[in-house]
1. Comparing relative contact order in percent (Cα under 8 Å, 6 or more apart) across structures P, Q, which is largest?
2. The value -10500 for helix-only ellipticity at 222 nm (-39500 (n - 2.57) for each DSSP H run of 4 or more, over all residues; to 500) was derived from one model only; which of P, Q is it?
3. Could you tell me which structure in P, Q was used to calculate FRET efficiency 1/(1 + (r/R0)^6) of positions 315 and 411 (r between Cβ atoms, R0 = 41 Å, to 0.05) as 0.75?
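Quick note: the coordinates plus some simple rules give every number you see, no bench work behind them. Fair warning: this is a prediction, and the values are worked out from it, not measured in the lab. Cβ atoms are built from the backbone, for glycine too; each structure is taken alone.
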Structure P
Amino acid sequence: MSYKSSLKSKLEEADVEVGDLVRISKNGKKYEGVLLPNSSSDETFVLKLDGGYNIGIEESENVILEKVKEGDEKTGQISPTVKGEEGEKEGEVSVLLAGGTIASRVDYRTGAVKPSATEEEFLSFTPEIAEIADIEIREVMQTLSENIQPGDWKKIAEEVKKEIRKGKDGVVVAHGTDTMGYTAAALSFMLEDLSVPVVLVGSQRSSDRGSSDSHQNLVCAIKAATSDIAEVTVCMHGESSDSFCYLHPGTKVRKMHTSRRDAFKTVNGKPIAKVDWETLEVEAIKEDYRRKEKERETKLKNGFSQDVALVKIYPGMDPDALEAQLDGKEAAVLEGTGLGHAPIKNEKIREVLKEYTEGGNIAFMSSQCLYGRINMNVYETGVDLQELGVIGNLHDMLPETAYVKLGWLLGNYDKEKVEELMLKNLRDEISERTKQDQFRR
């Protein structure tokens, strides 16, 4: 039983266990739903109502608890390692919990969502995943993604490699959505010659909410992890309704909305595949993806240098602020305007960039526009920036992917090699052609 001892006695008196359908009366109001686990320190009963939402009812002397029906499954008693009948599963999949909303629960005392789900709680919300594959769940960290650091990317990559070495057919990483694109890019570069699927999954709304996307996203991610797509992908809702999930390439994906369930989009490319929610069929959209080959050795190359700045260019930019952001950094990604511009009519800004590149540092241009390619050959400003030593012309890399790639290169290669590799397509981060109709998709 996952409830505090002060609540256990009331549950025992009513012969109620986690998973039972119960009715709770308090202050003249009645609530009916399935009793869910609550491993927190608060004295709160947690119910899943018929409409899908969860509520917390604080214990007090006037709370009356009744059993309506015994549950068919005790959802709090599911082990984090679930094995099915032989021959029924599509493989062995590891789920690594890194935090975020999908691995969070509601604190029913405060109403806030916090990253404190146990492995058992995580699986209890979506027991169906055990019908797809043999699932092993373990916690790597409990970090909201806004707090993720490059050191965490290195750790996650190491843990993924361990699971691949164990012979798993795929690995799912449960991660917060805010910076999931950064982590997806980092894993894409850190895991070379990937032999099995690595799928990042998150949710915009916690599993306690009736409108949660976590259930579908996780089921689709598990299914994707059993496919033959040996790429780092992000699995999230493909549209606002519950119809399918997209598998976005790890170096081309971006969170484009703060709260919509279909917030993630593939930029300057197309998703690798879609997973139909009704049939769970994985339908390839791109044909040139890397195929699963478990015998292929996945190499871990997870060095990372944090001597990289990501600098947003804006009107009225203070040259001193630019200089301060570049100070002490070996390289910088400039998030320029339009085709890849910066206000170098300001002589001080021009001088800052010139001194920076002449000092042996790397300045790489990207665009705030996201869609389309950098082209610093069109306007005088772009030509002047190239003469100042700013590189990146004609690529279509996302700013965050460029930042991650530059840090990864500096952490694994000699600096003389970094500039050459930065302009080379290594993980489909640079498209051969940017289709103009992709913007309208």
Structure Q
Amino acid sequence: MHLTLVSCADTQNSGQSCEVKLDEQKYQSVAENINCSDYERGSGYLGQAGVSFSNFLQTGAADNMTKTLGIEKLSSPTDYTTGNRSYITNALCLIGANSFVTSSRCNGSSRTRTTDELEVSMFANIADFLYLNYGVLDNDTDGTITSEESAAFTKLKTEGISVAGLGTGLSAYNRYEVVAGSSNYIANQDLSKCVAYDGNYTDDPSSGDSTCATLQASGSITEIRPIYKLDSMEDITADGDLLTLVSMVSELTMISTALSSDFEELGISSDNSIRKSLTEALDKIDNGAKDNNPTADQTCLAVILFDVMFLLVQNASDNSTTSTELKSGNLISTSDLLTAVDNTLSLYPSDAIEAALGSLPIQSARIVYATDSPATTYTDSYESAENSLYSAIANTRSLGTEDSEKSDGKVTFRELICVAEN
């Protein structure tokens, strides 16, 4: 990755004292001079943080970001003042996105930025991104994040969890959601009885009529979705410091979102060669977690067990979900369900049902949540689930619910636990 201090102009005149001083690498003098512009002062702070052209020209600079940026061990993800991160913070509070400027980190006011300030902000975000990850994860600050260091921070409870369904408490409800255009129904296992969807998917279809059978006979069914009961779930966060993990995800999200926004506002698209060059050093962090359902030789081992829970609750609906929104909530693709969550499940309760319904399209499955233990009743809202089930879902979702994609400028918890394997 090649960084330049964007404030350094090729030619200066005597009236441009702040820019002249930047060229002379008198960064502190510029940063502390309130008569210099925010753009110039931000550049001065970044120069003090090691983000300068001359610094990155040194042999091996891009191979050891810890040494190049003078990264020291941070006490927490929200430690904004240790070492050179304090200079990065000062820069972001001057020219950063409003999400930074108005946060407790800066306590400033919203403002409109110039193109020059956007450029400085972009470099500040990249530097902060690197400082955060290596400052938190690289315990011995040797420039390498080992699997042991990564695992020590992202500590997850994976014992008793497997893609064979251990830890999930999933079981078939022997009911289907039937979709026919814009209409939705809850049907029994052979579709002989169904009721129209009226705000929840836990209605008993046995009191219904033969509408779904008629729809099937006429070829009007768009999709059927098997419904599964979630009676219990291991809290995968139980072995770690949840507040610290959530704090790390929050910081990563804020920085990566701001960086992505800076790129877009500057007209630097995701496939732009300059953007790829600038973010090369981030690839280890913005690694995609090898994406959902990869081949065995492409898989980050840590994400396999995490995904057993993550994919199950990624799209969970809560108490604020409207009846219209619920139609697209609580769904998981059948591919994820059967390969990454529980490969012992079946889409059909019997061979006879599969023979009768096997020609109907199934792309996703629906989840409902137990409200008591032992489970006797169910709900569509995870916030109304039995207490321990609710906590496990809420804690897992607190680590973020976005899908991960390699080099998209955003970092998810799934990618964070795969840093050591990239």
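1. Q
2. Only one of P, Q returns -10500 for helix-only ellipticity at 222 nm (-39500 (n - 2.57) for each DSSP H run of 4 or more, over all residues; to 500), namely Q.
3. Label of the source structure: P.
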